[in-house]
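Asker: See the structures that follow.
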Structure 1
Amino acid sequence: MKGLFTLLSLLGLLVACYPPARAQNDNNDLVATTEAGQVRGQRVGSVLAFTSIPYAAPPVGALRFAAPAPHQPWPGVRDATTGGPTAPYNRPPAGDIDDQPVFGAGWVKGDDYLTTNIWTPALAGPARPVLVFIHGGAFVLGSSDVPLFNGTSFAQKGVVLVTLNYRLGIEGFLKINGVPSNLGIRDQLAALRWVQANIARFGGDPANVTICGESAGAMSVATLLGSPAAKGLFRRAILMSGSGQAVLSGEQADRIAAKYAKVLKIKNTAEAYRRFTPEQLLAAQQKVTPKMVKLDTNDYADPGSGTVLYFPVIDGDIVPAVPLTSVQQGAGSAVDVLVGYNSDEANYFLVPTGLLQKIKSNFVLTLAAKRFHPAPAALITVYKQAYPPKNLGQLLSAIVTAYQFQVPSVHLADAHAGQPGRTYMYEFGWPSSVAAGTYGAYHGLELPFVFNQLALVTGPRGMLGPGGGPAELAEKMQNAWVEFAKTGSPGWASYTKAEHQTMLFNTNSQLQANPHAKELRAWEGVR
């Protein structure tokens with residue numbers, strides 16, 4: 001017995017002196033090294049998560065209203081297990097749908113907000129495909145640090161998921177004299193350069209990067225696709241409910257800037273705007289509305305149709321031209337592209353106004369449609385034939401959806417088709433049950449399916465409604481995004497100008513040839 005106790009004591013001493021190798025690896029697995037220093041993440045199930053890693057210096061002091069600069073190195077190991085600050089933004093008012101999973105609880109104050117979040121299967125091992133997601137929010141609101149954009153599910157399927165924050169509103173997109181153009185897009189470029197330099201240390205392959213964005217994020221992706229400054233920073237691109245035509249000309253941007261200067265009673269200079277605190281700028285941002293600025297010009301239509309003011313600006317540098325034009329001229333020709341839209345995009349914007357219920361006559365519908373089409377009566381006839389069950393208000397929503405999302409998506413796919421990079425298209429048609437089903441397949445509804453986060457947005461005011469959504473559809477969509485990031489193909493036939501092959505995602509998903517052909521013909525020649 002005494003010998004047994006002696007042996008056990010000896011074993012205990014050995015364990016104390018030489019702990020199991022796994023204990024050491026657990027600790028080391030959570031620390032990654034970036035150009036600016038080390039960061040410690042956390043294990044979430046089978047993946048590693050790193051939160052709020054800076055890709056650029058805080059845009060404060062001399063760097064406020066300046067191009068993004070490298071972050072200063074930090075000593076020791078920086079904690080990357082909790083969320084950090086976000087870009088300043090105004091929280092939208094509450095509506096029928098709980099949008100907190102998408103837009104968060106609001107602006108989280110702090111200077112160091114030009115950051116990325118990363119989910120990875122492991123830091124070591126084979127280099128894995130990288131998916132960089134750019135959030136939407138009309139270029140004035142939003143954050144990557146929200147529950148819906150959690151990348152755990154992507155990492156579980158072998159993809160390194162990266163999300164990022166960028167400057168918004170006045171600080172990111174207003175055209176100000178003496179300020180570099182398109183600071184928000186320059187932030188995105190800085191983040192992509194950071195990914196190229198650092199993602200291998202998080203288990204990612206810098207040679208296989210896919211950029212993906214929704215809404216304003218998709219417009220950002222189109223801008224990057226057409227930008228010479230982004231060449232070589234990504235291999236593939238996914239545009240979810242965006243447009244290659246959503247940019248401002250210099251003249252349009254000048255009109256917006258002049259209106260702000262007049263309303264705020266300041267000069268349109270960096271010095272004048274630096275006198276505002278971030279809180280004051282957010283308040284000032286709301287003092288100019290789209291109705292106060294006429295943006296249609298002889299050469300450029302208002303990209304927001306009178307609803308929003310902030311977009312990337314054609315500057316001859318970061319944005320040399322309308323992205324669609326750049327793609328038509330060969331920009332992004334080697335990039336694989338997946339582009340799509342939702343069947344009822346405009347319901348998100350129109351249902352809350354009550355406008356759709358108020359349209360009771362063809363005259364009112366024709367008057368409204370005139371804003372989007374030179375021959376509204378003929379267009380309405382086409383849509384009545386295509387959608388017999390829709391009432392007049394629903395027909396207007398279908399027309400707005402086509403003008404703002406469907407037709408621009410088709411234009412971009414047509415421009416890119418036939419290039420060395422492959423082209424794919426989808427339509428998301430699954431209808432939500434929220435608000436008694438009045439929203440249908442509205443703008444943004446595809447997000448919880450792509451991120452496989454259905455439970456998060458199920459409920460009376462949840463994005464999916466009280467009935468939730470089909471798990472099989474979420475798996476199918478996320479797997480398509482994963483396969484596209486891995487191989488350049490989402491799993492269906494590529495798009496051609498002749499066939500317009502489009503995957504319809506719904507309860508019963510199917511590949512369609514030339515969908516909505518009659519409606520699309522009605523838009524030919526309309527810019």
Structure 2
Amino acid sequence: MMTTEAATGDDSTPLLGDVVTGAVAFDGGPAHRSKSGSWKSASFIIGVEVAERFAYYGISSNLITYLTGPLGESTAAAAAAVNAWNGAAMLLPLLGAFVADSFLGRYRTIIIASLLYILGLGLLSLSAALHSSNSSPPLFEVAFFFFSIYLVAFAQGGHKPCVQALGADQFDEEDETELVAKSSFFNWWYFSMNAGICVAQLVLSYIQENLSWELGFGIPCIMMCFALVVYLLGSTTYRFRVRSSQKNPFVRISSALAAAAARAEPEDPEQSSGIEEAKELVRIAPIWASCLGYAVMFAQATTLFTKQGATMDRSLAFGLQIPSASLQCLTGLSIVAFIPVYDRILVPTARAMTKRSMGITTLERIGAGISLSIVFMVVAAIVERQRISVAIKHGLLDRPEATVPMSVWWLAPQYVLLGIADVFTMVGLQEFMYDQVPNDLKSLGSALYLSIFGVGSFISGFLISIIDSITSRADGIGWFSDNLNRAHLDYFYWLLVGITAATLLPYFYFANSYVYKI
């Protein structure tokens with residue numbers, strides 16, 4: 001009937017060419033280009049991401065301060081705990097992607113994850129309200145707190161990979177205009193989410209340290225409620241990708257690999273298809289592994305950088321002090337400022353030079369960001385050496401409670417450089433992983449990008465724990481001493497520079513030989 005109406009030119013019915021191949025509308029019918037998808041639908045999903053990132057970073061950005069403050073943990077233990085939590089939060093999307101791509105679909109997974117998110121944040125606010133003023137909080141309080149934040153991590157694992165993949169699904173790759181728009185979507189997605197992150201880091205860190213932690217944790221809960229409402233409002237405009245087969249994609253790939261291992265002939269065409277999908281995932285693995293050095297450096301922004309800033313002069317006008325965690329907003333601000341430059345100036349310029357629709361390839365973009373990240377960590381090491389020198393000059397080596405007379409704005413360059421590096425690396429990884437995974441596993445693509453930073457956080461925590469045990473003397477002084485004036489974070493930063501430089505060489509090799517999926 002739809003074909004007949006299209007052929008007769010009935011203006012009341014969209015033309016056949018308006019139907020998006022491989023997608024359906026919310027009611028299960030054909031998805032029409034004029035009624036669904038593209039920027040109209042993506043705008044709802046971007047709004048959800050802004051609210052969710054506000055909530056997540058409202059917790060993670062200042063988590064180390066809560067652990068070393070109300071919960072009374074040491075710097076090394078707190079940094080390891082934050083890295084472990086971040087690692088779990090970034091690896092759990094693999095589970096969320098599996099559930100979404102195999103059973104529930106992205107739409108329903110996001111709704112369930114949002115409800116769990118709201119519950120976790122509510123419990124986290126309650127745990128802060130129950131905190132007593134004791135320097136050693138009771139075991140129940142500590143256990144309740146960690147249960148709450150890990151529930152948040154679990155919920156984020158279902159939310160994060162599905163939202164981004166659903167957003168990218170709104171653009172039809174078979175339409176040249178929408179294909180270009182999809183590449184731009186990843187830029188503006190990152191732009192918008194960092195705007196939300198900036199607000200969280202500026203506002204919530206101040207509320208948490210100067211008003212109350214329960215309010216600082218409660219506001220993210222309210223924002224997640226808002227995110228769920230926005231998400232549901234856009235439901236009827238979304239396009240939903242149709243799975244190419246009724247068989248579970250993970251089962252299809254597993255059975256194909258089992259048959260290949262047994263050297264058996266494929267029982268059906270889907271097994272051959274599964275082998276090809278497995279090959280697509282294997283081809284990504286070297287790129288994934290060679291980006292881990294960048295992820296380890298990225299982990300320091302919410303842990304050790306924050307502890308550095310807490311020792312420095314953070315005074316503003318009228319006697320106000322800026323929370324050290326709020327400096328993380330400089331990374332977000334630099335991202336917000338640089339993405340329009342990248343999208344509107346650098347990409348068109350590169351497009352004119354290379355004759356490619358995206359200007360430069362995603363792997364070239366990632367490589368540029370990793371290279372720039374080495375610069376930001378070199379700057380961080382030099383600034384930390386300067387901070388220690390100022391502490392020595394003013395006789396503050398054994399006075400960790402005293403403020404080092406050095407402005408916290410010395411840390412600004414490393415945060416800004418990290419933001420610029422992120423525009424290249426993070427956005428490039430998001431687009432690369434989404435595009436290069438099999439069509440039925442788009443949620444997994446987002447999860448794989450996040451898992452790089454999950455493993456990077458675990459590696460960072462492992463390195464900190466091992467180095468702390470090796471370098472700590474009988475008096476407790478080591479690279480990560482609670483007295484940062486006698487610690488040597490600068491040595492650790494130089495070590496990370498060496499690790500990332502070592503991973504950059506294999507990255508260039510694998511990126512240069514990579515053949516993109518068509």
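Bear in mind these aren't lab numbers, they're just calculated from the coordinates by the rules spelled out. Values in this document were obtained by computation on a predicted structure and should not be read as measured data. Cβ atoms are built from the backbone, for glycine too; each structure is taken alone.
Asker: Among 1, 2, considering only mean count of other Cβ atoms within 10 Å over residues 230-237, which has the greatest calculated value?
Answerer: Working: 1: 20.0; 2: 16.0.
Sorting by mean count of other Cβ atoms within 10 Å over residues 230-237 in descending order puts 1 first.
Asker: Ok, one more. Have a look at 1, 2 and say which one yields -23000 for helix-only ellipticity at 222 nm (-39500 (n - 2.57) for each DSSP H run of 4 or more, over all residues; to 500), as calculated.
Answerer: Values: 1: -9000; 2: -23000.
Answer for the origin of the read-out: 2.
Asker: Taking FRET efficiency 1/(1 + (r/R0)^6) of positions 318 and 382 (r between Cβ atoms, R0 = 35 Å, to 0.05) as the criterion, which structure among 1, 2 has the greatest value?
Answerer: Values: 1: 0.35; 2: 0.65.
Result for FRET efficiency 1/(1 + (r/R0)^6) of positions 318 and 382 (r between Cβ atoms, R0 = 35 Å, to 0.05) over 1, 2: largest is 2.
Asker: Next question. Taking distance in nm of label points 7 Å out along Cα→Cβ at positions 62 and 222 from the coordinates of each of 1, 2, which one would give 1.5? Present the calculation step by step, with values, prior to reporting the outcome.
Answerer: Values: 1: 3.9; 2: 1.5.
Only one of 1, 2 returns 1.5 for distance in nm of label points 7 Å out along Cα→Cβ at positions 62 and 222, namely 2.
Asker: Please state which of the structures 1, 2 yields 2.6 when distance in nm of label points 7 Å out along Cα→Cβ at positions 326 and 430 is computed from it.
Answerer: 2
Asker: Let me ask another. Can you spot which of 1, 2 the value 23 was calculated from, given it is relative contact order in percent (Cα under 8 Å, 6 or more apart)?
Answerer: Details: 1: 13; 2: 23.
Among 1, 2, the structure yielding 23 for relative contact order in percent (Cα under 8 Å, 6 or more apart) is 2.
Asker: Where is volume of the Cα convex hull per residue in Å³, for residues 206-493 alone largest, in which of 1, 2? The partial results should precede the final answer.
Answerer: Numbers: 1: 169; 2: 205.
If we compare volume of the Cα convex hull per residue in Å³, for residues 206-493 alone over 1, 2, the biggest value is for 2.
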